[in-house]
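Nothing in this text is a laboratory measurement; each read-out follows from the coordinates by a stated rule. Fair warning: this is a prediction, and the values are worked out from it, not measured in the lab.
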Structure I
Amino acid sequence: MKRLEIRISDEEALILGQYCKQSEKTKTDVIRSYIRQLKRKIKKVSNS
């Protein structure tokens, strides 16, 4: 498994934190979910 470190603004961190609290998911789970969504978008573009 790879490790990724990113820098985000205070506002972005607040949004992520609030979303995680509301959805009861970890930051890692939320970010992985969005990355998987990107994968689906890439497949759609490739198949066009």
Structure II
Amino acid sequence: MLLNGTLGRAWREGEPCGSKLVFIGRHLDREALERGFADCPATAGAAA
């Protein structure tokens, strides 16, 4: 598994903000991945 990320600039006032995860592979179980992420939502103040 490879993981890469960099910090970009701060969001501009009124600019839509968001993040995207990209999974590249074969025979990935989309439903299982979505369930896994839905089961661990971030909360305010949680450690990164």
Origin of the derived value -5500 (helix-only ellipticity at 222 nm (-39500 (n - 2.57) for each DSSP H run of 4 or more, over all residues; to 500); candidates I, II): II
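Which structure, out of I, II, was Rg and Dmax of the Cα atoms in Å calculated from, if the result is 14.4, 40?
Computed on structure II.
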